[in-house]
Structure P
Amino acid sequence: MLDCLGQVLPEAARRFGDKTAVVIDGRSFTFNEFNQLSARLARSLRGLGIQPGDRVTLYADNRWEWIVSYYAIARIGAVINPINVMLTPDEVRYVVEDCGASALIASADKGLPILQQRPTSLKEIILFGGEAAPGARAFDTLLQASALDENLGSGTDQVVLRQPNDLSTIGYTSGTTGHPKGAMQSHYSVLLNAAMFATMHVRTAADTGVHALPLPHVYGTVLMNTTFLFGPTMVLLPRFSAEEALSAIATHRATIFDGVPTMFMYMLNSPDLETTDLSSLTRCFVGGQTMPVAKMEEVEARFACPLIELWGMTEIAGLGTSNTVYGPRRLGSIGVAVPHVECRIADATDPSRTLLAEEVGELMVRGPIVMQGYFGNAEATRETIEPDGWLHTGDLARMDADGFIFVVDRKKDMILTGGFNVYPAEIERVIAQHPGVALVAVGSLPDELKGEIAKAYVVARTGASLDEAELIGFCRERLAAYKLPRAVQFVDDLPKTSTGKIMRRMLRSLEAQPTPSGVLAT
């Protein structure tokens, strides 16, 4: 296995050459082309003074420039900070300042608001597309200025070699304290996870995969790394559309489709499904949240191939468990632990005690894919990783006698909506800023398409006139779209413990409570 991410593209070019690596927006790129483009950008980044170990934030939707930037950052030995494209400018500024990023590479639509209120740590802002605004640099100009000369060949001399256990990536995940936390991953953990991903799913250079998963999301990232490590062609959709996904599978004769449950549900409901040729598919994969078994069976029947469930999280660089392509698999189960990784079900109140088969407790993970900790947050790291290396996942699960794991519920209050993690405290922190709000708690409601949606329960200040639309609009300016509460209920009070803590588990008991007087109901 390679030592560091900077070696991935030179090795991919050597092994796969002019084979198509990625197809996006009607444009195809070979492995050689990606290697050359990343080497050019790496040369320019080095010329701008970005040093090994510096953090570089990557903020854009699914584009070929994102891929080039990811590997160029790794190539100079800097640390990649990929962030969710749906984050608001305020959320991005927090992440940039928290990790002390010295540079931001972004699409113009995402980067310009950051440029207007520039975090103090950012020395460079590089924008995709056209001429750069004052105070930023144009991505295209950097590529042109550092075009490889004939003597560079594959550009391997531009790779700054890092040790396998050096920090490669800081991936931010929503925090229960109301702010995101940066999970630190080594080069080894990211590379090993991609290798296990390919092993469990038998992903090879003979495959063509279609997906619309966001590249900064851990699922999207591991798919990308698998492409360049093992040679399958990745047909990358800029955004998900059931019709476009079905068309791409048929057009490119895809053997694999990856998605979250809502994507499959939209595809099942698409009128194009009946007339689209999906005969090339040999297997599909679903992750991000649990999926009803009945829907999984419908996918298998209508797509005429296995649907294989997997599970992962940012804190383990991607995949932690999966069903296998060849071997026993069980619908409704997230599968078994991947090679080199241990999983166990622990007593939710005593993590040192491992439970027996079929007993429900917290799923815990140990192995080389576990993060090094949360960047700059020793307290959160101690709460999440036990001294003997076991990682708390926050998921309540059971394991059968054969090692298959079934997620039952979540120990924490995390809400899974459309495959994204949403924490109530983060929404509460924003709503509480509204001058008309006295108290707020956020819970979840079941949703057929998204799995869950967030609902806010609000106690208005005396004399305040509030309505649902106003509060949701207030949140929309401050939170990513997937974090928005989809419903607001105004209540007289919130359920609390004797010490004054709000009991989220009791929020649904408020459903029948009438709207207090003075509050505008919708």
Structure Q
Amino acid sequence: MIIDPREYQAATVNGVLDHRDKDERTIWCAPTGSGKTVMQALSCQRDMALGDASAILTPRNEIFSQTHGMVSGLCGHSNVSVLRAKRQGESWNPVNAVHVVSWPTLISRSRKSKFWFPRVKRVHVDECHLSMAPKILEILHHYAPKAIIDGWTATPARQTGKGLGSFFTSIKHVTTVRRLIDDGYLAPVEYWGGATPDMAGIKIVRGDFEVGKLSKASQLLVGDVVDNWLRLASDRHTIVFAVDIAHAEMLAHKFKSIGIRTAALHVRMDQDDRDEVVRQFKSGDIQVLVNVSIASYGFDAPSVNCIVIARKTMSIVLHLQMIGRGMRPAEDNEGRPITDKNHADFKTCMVLDHAGNVPSLGQADDLFRWRLDEGKKACENWTRNPNSGEAKESAVHVCENCTNIFSRSRVCPKCGWKVPFSKKDVDTVDADLVRIGKNLLDKLPEGWPTHEIFYAMLIRYGATHGYKPGWPSVKYKEKCGVWPERHWMNMASVPTDARIENWIISRNIAYAKAKKKAQQVG
């Protein structure tokens, strides 16, 4: 296997190789989809070329398999040693050049014998935000005085919001989500809101909402979750995040009851069943995967283009990890990421937020700054408020017409709904208002939705009224002067708002009058 690293990946690998101070334990903060596994594998390959052994510690089997495949391809299968619960065809040798290690397996076996610790000069701790549990810290402290330790994560904080400064000593930022989206390495995201659970009486436990009561409150929204998915994303490959197993099973049952190929995924399933569900989902045999935490980190499925957030959280770590599952770019037939925004299969991820997490915690491409402090919040959203960590929720709006979530404007970019001015706003607006700027939607009047949503509304109107399949395209061309984009044909429809309906009715009336006049002339 040969990998041509991206510029920031090559720079990061060079930085890792320059990191030789065993007293400095660095976290490499790299967004979901930036290629943390690639950078770790390249670092192992470079260390091997220098005659140094290294290990990658992984927290879960789903991540382990992806890491092992990448490292074996780069470093050679015979150079890679595997340590996890016994699997056919996998071998363990503590003196190999590269080791891919399962945390749970090493924790269990090292307590019986020190033999199971791989003999390495460098340890990569994958998803290191999960490494502060006492059992895992035992492993890290075994290596801390002997080996160089590098942590890797998109979200360097515990789920409680505290930093990782009890073990790690520095954070280095690899790149930003916004830069990755601009370069085509991550898919852009559009956000849609929905009904949210009633949080009255739900306590905060260890920095997040009490799971039991949150699950009961969220179960009341199961129908709304499924109905909105049918309205907006019925043709999309989808991951749903549930509160707990009962909530996940209820959601999965609801999807299945309407004929959607759906499976639940949670820790009470045995590993073989989990592996089979993941295989079927990634192959496309399963359209909707309802999971509890398992797919929230290290779960790579580029075909996923819809994320349904059906659980409320106060954790910025969990929030960003959930959204990140849908941001990997689509791949072509040869498995290469499609980064060209003009490509017919270029992907946009849709996030359906039934928890109100996006307005309160932020969007994936906001600028988050992380710190190691244990006594303070480890993360600040500088996009919301560059002067403090407090989010300005008033700057984020949920459209009352189509439920799109948007910011930096009072006009919904999807349907044209305008945020009403509050009394405070009115008091501060100058008396003499003038129109500024110009309408950027060529051929569409001010206040209308975007071209894509306009076409989606035509699809819904045509289907509802029994028109021929080509009717939406004809009406779109009539209004916009060009035919719609080919890849819009398969997208989900959107309910028609009053402005669009009035325009359609006016065109129907004009058509009827013209037809009647032609008959009279004839």
inquiry  = Say we calculate mean count of other Cβ atoms within 10 Å over residues 1-8 for every structure; which of P, Q gives the highest result?
reply    = P
For mean projected area of the Cα convex hull in nm², for residues 49-112 alone computed as 4.0, the structure of P, Q it came from = P
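Given 3.9 as the derived value for distance in nm of label points 7 Å out along Cα→Cβ at positions 137 and 193, which of the supplied structures P, Q does it correspond to?
Working: P: 2.9; Q: 3.9.
Answer for the origin of the read-out: Q.
When volume of the Cα convex hull per residue in Å³, for residues 273-368 alone is calculated for each of the structures P, Q, which structure yields the highest value?
On the way: P: 130; Q: 119.
Comparing P, Q by volume of the Cα convex hull per residue in Å³, for residues 273-368 alone, the maximum is at P.
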key: Label whose coordinates, when mean count of other Cβ atoms within 10 Å over residues 209-216 is calculated, return 23.8 (choices P, Q)   = P
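Here log10 I(q)/I(0) by the Debye sum over Cα atoms at q = 0.08, 0.10, 0.11, 0.13 Å⁻¹ was calculated and came to -0.58, -0.86, -1.02, -1.35; which of the structures P, Q was it taken from?
Clearly, the read-out refers to Q.
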inquiry  = Matching task: -10500 is the computed value of helix-only ellipticity at 222 nm (-39500 (n - 2.57) for each DSSP H run of 4 or more, over all residues; to 500). Pick the structure from P, Q.
reply    = Q
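Here, each number is a calculation from the coordinates, and none is a lab measurement. For clarity, every value in this text was computed on a predicted model and none was experimentally measured. Cβ atoms are built from the backbone, for glycine too; each structure is taken alone.
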